[in-house]
Structure formats: structure tokens, C-alpha cells
Structure I
Amino acid sequence: MAKVFILLGGNVGDKSKILEQTRNLIDIRIGKIIQQSAVYKTESWGFKTEQFYNQAICLESQLTPFEILEQTQALEKQIGRIKKSDKYEDRIIDIDLIFYDELSICSTQLTIPHPRIGERRFVLIPLLEIDPELSHPITGMSLSQMLDTCPDKLSVERLD
């Protein structure tokens, strides 16, 4: 079983309900969720719009990284995401594969670890909550070190 970290996010519709639906589908189709962070309300990154809800989850999965990518893209479509483009835009749900064990992959389809982890507080803060000992498998930096050097200063507010 692989230990997989995923970040969920969205800023359209009933965000709490959509995150819950997404977690339930991931638990059924990708792997058992063993940890989840609180939900965080975050400023949009890269464009101005409605605030996002973000949440990190950790799961155990028997799927390969490419199978997980296929499943997450299918789930995004099932939940109602119209298209996934290269630009920043409003979205009902975004499911990003952040870490897959200590694996490093760089292909045209998938890059693991996610290439912009260290640039985004809305990724680092929820990940730190569920695994404060986690380190980047390539750089060796802890999440705390990455957060300390993160250039992003946008608001990331924990919701209760």
C-alpha cells in the first residue's frame, strides 16, 4: 500500500458539501482515507475571485500514481468540473496529487511531488496539520522549513 497525500480545493457551489462528496468518492475509488486536515478558507492564488476551501487528505492506496491521476480526473468530471485548463480559474473541485510515498515522477502527464508545493501556503498548512514530520522526498526540506521560506503571503484561515 502506498501512502498518498492529496489536496482538495474549490470555490464554486456548496464548498463544504462538495469536499465531503469528494472525500467519500476518493475513499471508495482510490483508497482508504487515514487522515484529513481541517478545511481552510484561502485567498485565490493567481487570480482574484471567490475564496477557496482547501483540505489535505492522506490515504492508503494500491493504485499506481497514474491510476490515481486517472481516477482523480474522472472524479473531478463526475462532481461537475467542466474543464481543466492551464490558467487559474474558478472551479467546483480540484484534486491534486501532492506526494506518493517517496516517489519522484516527472512526465508530461504527472509530476510528483507536486512542483509548486513550496510556493503555496494553502498546500503547506493543511499538510503540516496532518503530518508535521513529512519532508519533501527530493529536497529533504521539512514542510515547516518549506513554510518558513514560502513566498506566498495570502490568507489561509482554518474553519471550525
Structure II
Amino acid sequence: MNTPNQLNSNKKYKVLFVCLGNICRSPAAHGIFEHIVRENGMQDVIEVDSAGTYGGHRGELPDKRMRHAALYRGFALTHRSRPVSSLDFLDFDLVVAMDDQNYEDLMHLAPSVEATHKIRRMADFLQRRKMPYIPDPYYMGTEGFTLVLDLLEDGCQNLYNEIVQNEL
């Protein structure tokens, strides 16, 4: 993560959430985190995006089931899927992986050893319900989407708190 001196140069702190297809978990984290940033008036300081390690859904909206479950909680998910790129490591200060496979894929994609230090697991930020990863709800039914949103609301709030306390 950046040092406070780096952030004093009017540069936004940029967070990228990554899952497999960028249609369920990472766009949900993107929407939730963006909501937290806006609620706290930090949209001029923190920027949010999401991407997938698989590019097969490029340009698609998030999964309809995730959009409905998120909207029920007040989060409108409008992001269009895109694949993660090695260039993202130059642009983003923090790259957050939803599961171990995403983490490993990102570690291989990182263009340098320094870039690997930007990669964190979303599960590292969970406090209310400890899990080793954020499960993919795609084949889990309604309960899976509910569980993922519960985890992401907790993790995103804790991530936001950590960034504000340690980076800004």
C-alpha cells in the first residue's frame, strides 16, 4: 500500500476487486465499497473498480441474480465486466482477490515482485464471519448470493476502515 506521503500529492487511492468472471463477487464488492466511499464523502480520495481473471464475460452486466440481491440491499450494480490486466498493477494501489485461485492467478499476472505486494485476499478483512475465501455464488442459489453479500458488506467496511486509518 502507499505511504501517506504518496497520497498527499492529490492522487486517488485506487482499489481493484477481482474474481473469476467479474459478474458476481467482484462487481458486488465494487458496488458495496463504492457505496461506503460515497456515504463517507471520500469519492474524491478513493476510486474503485473490479475485474475478472477470466475474460469471457467482457462487457456484460453482473449476473442478474446478484444485481437483484444487491439492489434489495440498496446497491445498484452497473459495472460492465472486464478482464484484469498486468497494467492494473501500475494503476491500482490495492488488488483484492475473492478466493485463493484468483489470488494465485493475480500473483502470476503481477509484472514485478513489488506488484505482488498490492494483492490481498478479501477474506483478510472479514470480522463477523471468518471464512478462508469469498465463495462463488454462481451455482449456490439464493442463499449463496445472500451469504456473499453478507461477507462483502463486512469485508468492505473493514477494508475501508483500514485504508482510512493506514493510508489517508
Structure III
Amino acid sequence: MPNDRPFTLEPVSKSQMPLLAELARSIWEEWFTPLLGKAQVAYMVEKFQSLPAMTHQVEKEGYEYYFLTDGGEVCGYMGIHPDPKDGLFLSKLYLRKSARGQGFARKAFEALCERAKRDGLPRIHLTVNKHNLQAIRVYEHLGLVRYGDTVTDIGSGFVMDDYLYEYKF
């Protein structure tokens, strides 16, 4: 059920990156362990969501991270990678368990649409695990359209088995 508390996207500063990494770890362990198993979650957190990984993404790959806040309280986070040719890649959008189902994904997506339009980007696109049915329902409800799928070898015997979604302008 949506709420009317002030929602904001706050850029994550360099000094806040450890807090971001801890938030990522806690959300991933809670949400993805039933979908992927403990070993793959631990591997993926270290490879993609850890302090060194996210710092590298920001400093070397052009990623931006934001805290999603609800009345001043951090309720989730988002990672994006804008690209003038390919559009805005929504790499990460994760909410604490207590914040799900309250309209925060919609508010974050609306802010992304404003950003993409302002920057003249042709689309927002993302990948989502094929078994993450709740996220798929949310993305489709927001108007994103599935346009393919991909299986990506991420090392150590693990793969990401994802659908590709986009929202074109």
C-alpha cells in the first residue's frame, strides 16, 4: 500500500559506501538466498555488491548509486549506469523487506524516467533473474517490456539466468 511520506533519492557519497555495501549484503542475503542459494549469493555479493566492487563501479565504470529514503530513513538503494547510446541501465534496485509493496519502486522508476528524458536517453533497461517473479511483476506493472533473455557466466560455476527488460521513450 502506497504511503505519503517524503521519498527521496540521495546520491551515495564516498564516505557512505560502506553503509551501502552493508545494506546490499543484508538485502541480498534475505531476498536472494531462497532463489539462488547461499553459496551463489555470497559469491555475487562479493563480486558485484561489496565495497570494493561498488567503489570500482563508481570510480572506473561510470556507475552512480543512490539511497532510497522514506521520511529520511534509508529503505533501499539503486545503482544506475547512464550511456548516451544505449540508455540508462538500471543495474540495481533493491528494497528492505519492510519497505516493499509501498510504492517506492514506482517512485524510483519515475525519477529515473525524468532523468533519462532530461539527459536525452532513449530507454531504461535492466536484467532480472528469471525466477524473481515479484520483481518481474513490478517491472511489468511499471510498463517495462521483456525483449529477450540472457545467461551470463559469472565465474566459479555460477551463471546469471536473466530476462532483459526495457522502457522506451
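Read-outs throughout are calculated quantities, based only on the coordinates presented, and are distinct from any laboratory measurement. Being a predicted model, the structure only gives us computed values, none of them experimental. Cβ atoms are built from the backbone, for glycine too; each structure is taken alone.
Some observations on this one:
- Structure from which 15.9 was derived, mean count of other Cβ atoms within 10 Å over residues 11-18, options I, II, III: I
- With respect to distance in nm of label points 7 Å out along Cα→Cβ at positions 107 and 123, the largest value across structures I, II, III is given by III.
- Answer label among I, II, III for the case where relative contact order in percent (Cα under 8 Å, 6 or more apart), calculated from the coordinates, equals 19: III
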